[in-house]
Every structure is written in C-alpha cells, then in structure tokens.
1. If you rank structures I, II by mean count of other Cβ atoms within 10 Å over residues 21-28, which sits at the top with the largest value?
2. Any idea which of I, II comes out highest on Cα Rg over 2.2 N^0.38 Å?
3. Can you tell which of I, II yields 1.3 when distance in nm of label points 7 Å out along Cα→Cβ at positions 29 and 53 is derived from it?
4. Looking at structures I, II, which one was relative contact order in percent (Cα under 8 Å, 6 or more apart) calculated from, given that it came out as 43?
5. Of structures I, II, which gives -12500 when helix-only ellipticity at 222 nm (-39500 (n - 2.57) for each DSSP H run of 4 or more, over all residues; to 500) is computed from the coordinates?
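Nothing in this text is a laboratory measurement; each read-out follows from the coordinates by a stated rule. Note that the structure is a prediction, hence the values are computed from the model and not measured. Cβ atoms are built from the backbone, for glycine too; each structure is taken alone.
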Structure I
Amino acid sequence: MASIELQVTGMKCGGCESTVTKTVTALAGVTAVKASHKENRVEVEYDPAQIDPEAIRKAIAGQGFTVA
C-alpha cells in the first residue's frame, strides 16, 4: 500500500468532501480516503499496482475541484 496527500481547493462543505470521497473510493485500488474542506486536503491510501496518483488527481479534478 501507498499513500498520497493532495492539496485540493474548491471544496466548500461536507457535501464536497462526500463527493470527493465517493469518487475516489470508487476507483479500483483505493482502500481509504479522508477529505477535509477546512484543510483543503485529501489523503488517499491505494495499491500502486492497481492505480497511480495521476488517476486519483484526474478523478478529483473531474468533479470540478482543483488539485495542486
């Protein structure tokens, strides 16, 4: 397992956190997601044999958020 912490802007509330969490959790290889709109941060645990960080970034960006 590997983990990544992403700076994500555009999350304004718990609903945004939920959207990000559901989107990333649905990706094959992701085992845990913790999103915080207050800290503009998303922490993801994943299996690098199944998914890479760029795919996680793209999934979040696809929901309208900015990933640094």
Structure II
Amino acid sequence: MGKITRFERTRLITARALQLSFGAPPLVKIIAGMSALNLATAELEQGLLPLVIIRRFPDGRTERVEI
C-alpha cells in the first residue's frame, strides 16, 4: 500500500464502513461484536480494499494510489 494521508485513510475507512452497513460482504473474517468501522479498518490494514485514491495537483498532474 502506498503512503496515504490521515485524511485519505479516514475517508477510505468511512466509505467502506458505509458500504458494509448497507450490506456489502466483508472481506475479512467477522468476529462477534465487530462494528462496521472495525471491519473497514481491518480490511484497510490487511490491504484488501479494492479502492484507488486519485490525487489531483494544482499544476494539472494526477497521481493514482492503489490501496
């Protein structure tokens, strides 16, 4: 996983937690009592999220960070 900012990390976790709360299948084994946020954090830490961050810079260039 490439280097991501704390803001990008928060955005990824909350977006995935929302997906999980709407019924998306989890990508890690569920332990009793885990919240959607805990599941999303575990998925991110294990590198299982199929998400991409696209950074746009003021000079017009873009950068893709595969998660």
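1. On the way: I: 14.8; II: 11.5.
When mean count of other Cβ atoms within 10 Å over residues 21-28 is computed for each of I, II, structure I gives the biggest number.
2. Details: I: 0.97; II: 1.22.
Evaluating Cα Rg over 2.2 N^0.38 Å on every structure, the highest lands on II.
3. This figure was derived from I.
4. Numbers: I: 43; II: 33.
Matching structure: I.
5. Working: I: -9000; II: -12500.
Clearly, the read-out refers to II.
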